[in-house]
Structure formats: C-alpha cells, structure tokens
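Following this line, the structures themselves.
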Structure 1
Amino acid sequence: MDYRLNPCSQKVQEYLRTMGVDAQVREMPATTRTAKEAAQAIGCSAQIAKSIVFRTAQSGRAVLVITSGANRVSERRMSELIGEQIEKVTPDFVRESTGFGIGGVPPVGHCNPVETWIDRDLLQFDIIWAAAGTPFTVFSIRPNQLQSITAGRIQSVT
C-alpha cells in the first residue's frame, strides 16, 4: 500500500526497508504535526518520538534531537552535550538540512547527515511512534532499532 504514499513518506518507507526495519509508514486521518496531535491520532501518550532540529551557533551544523512527546528539550543541556551553543532554526533550515518540512521531520532518511541525539526517556517504551515525512504520516519502531539506524547518542535531553 505504500505505493500511494506521499513521495516524502515513501522515501522514509524505503529507508526503513533498506535498513532492515520491518515498519509500515501509515497515513493518519488527522494531523500528526505536533506530539499532542500525533498522540491523539494514534491513541497513545508519551510514546511519540518527536524530531526537533537545532543549529549549532558557531559551526552552523544541524543537530536532531529525538525526544519523548511528553518532554521539552533543554537547549542548555544540549549545548553542554554538544560542546557548542545551539539555537532554534527556521523552517528553511530544517528543509535544507533534512529534506523534510517542520511537522513531518522523521528521525531517518534525511538528505544530509545529521548529528542525532535520542532522549533516554524513549527507552522505557516497547514501541515508539515517529513522523514519517509529512504532518499526516507516522511509523512505529522499537527504541533500540531507532538508535541502531540513526547512530543516535542516548542522553537525558531535558
């Protein structure tokens, strides 16, 4: 059925297959743009893996933080972990860095390599749900699989 997926979501589906992850990208009837909307559409709570892109202030590189939908990323904590101040980004920076728009940024399948950090709180769940390229698509994955395919560093990010 993924032949009917939006091209951005199809890219995520193909990436997952290439990485050996048996996950199906799903199109939801309601928006999944925010963690709250995703949780409502899926019928869960903190199992949402929200992708937040930051920019390092000095080197200008993109940093992706995948955090629990219930958490807020501490920019101070992330700056300490990275060793460089981070700053909020524009929608254009997100699209240029990942190939995806805000509200649908998946944790994988980016057009450029992105330094990735994963919230330790996500490890408590058997399954987590992540964006799949659009504000209406998601996929489920085990936290250890997500870490493996992103090479994300696991830390407390709050």
Structure 2
Amino acid sequence: MKPLTDNEIRSSFVNASRREARQASLPADLDSFGAHWEKLDYLGWVDRSNPQRAYAVIPVDDEPVGLLLRASERTGRASTMCAWCEDVFATSDVRLFVARRAGASGRDGNSLGTLAHADFSCSAHVRRLPNGMEGGLDPLSLVDRRVEELRWRSSAFARRVRDGS
C-alpha cells in the first residue's frame, strides 16, 4: 500500500459526511509507519474514543477508498473466519463490521457487512509462512496467493460500498 497523509485519508471516505471525515480519529502512529506501508494491503483501525466505530482505507484501482465502519458487540467465544484474509487459524478475534453504502443508497439506510479481524491484522495473517497442515505447496507462492486474495476480497467489499450496489 502506498503511504497516505492525514488529508488523503480524510478525503478518501466514500460513506461518511464531510463532518464525519473531518472528525475521524486517525491512527496515532501514522507518521511512524515508514517501511510498514509496504507490508499493508489496506489500512484499518478502531476509533480510540469509540470502539464501536472503525475505519478502513482500501486501495481500489490504485486509489484509496475510505470506509466508516460500525463494529458489532463482542459476544461469546465463538470462532469465526475473517472474510478478507480467510485465515483458518486466527479465528478468535473476528467481528462483524457494517458500512453504510455510499450515496443515495446509504442515505436510504442500506448497508453492507463483512467479517474481519477486530484489529485489522489481515496483512500479517496472509504473510504467515504456511504450517505443515497447509500442504506441500511452495511456501512463497502460497503467501503470494494469500496476499492477492486478501487484496481482491477487501477491494471488492470497498467497491460494493462505494458504488452503492
């Protein structure tokens, strides 16, 4: 993912009002990301002052698409697979995130949900080297495939929110 400034992040939101984008709490350590940007497939974070609100900025056709998300309450201890990275081992901290659709559809109350890691750690999960249970595939090609699939699934979600369809 290419590095983003505060202004680029705020102007990327497609399903937030100007006021919501202006008031969005950005990651505290955004300036210190440095080389970490290269290991991110999208940028996601939870609002420090309101853990029920979260944000994700996902590259779609090389342009950042920012999403304002509402997080579900944490309930029980059920394991659930993340819909973005599909890591079958890291299933304990996955939550439902709901995004109001952009434009008239969102103003009419339409939204779209997805299951994702509560800390938006998908980029780290897909870069994990495969263990013995994951078959005899070439480890690096499996990691590359996981990265591409994460990028495809997360950008598909962002497109659906952005396009209101």
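Please treat every number below as a calculation from the coordinates, not as lab data. Worth saying up front: this structure is predicted, and the values here are computed from it rather than measured. Cβ atoms are built from the backbone, for glycine too; each structure is taken alone.
Going by relative contact order in percent (Cα under 8 Å, 6 or more apart), which of structures 1, 2 comes out largest?
Between 1, 2, the highest calculated value is found for 1.
Computing distance in nm of label points 7 Å out along Cα→Cβ at positions 49 and 81 across structures 1, 2 gives 1.4 for structure 1. Which of 1, 2 yields 23, 17, 15 for semi-axes √(5λ) of the Cα gyration tensor in Å, as computed? The read-out comes from structure 1. Matching task: 0.55 is the computed value of FRET efficiency 1/(1 + (r/R0)^6) of positions 73 and 89 (r between Cβ atoms, R0 = 25 Å, to 0.05). Pick the structure from 1, 2. Going through each structure in turn, the value belongs to 2.
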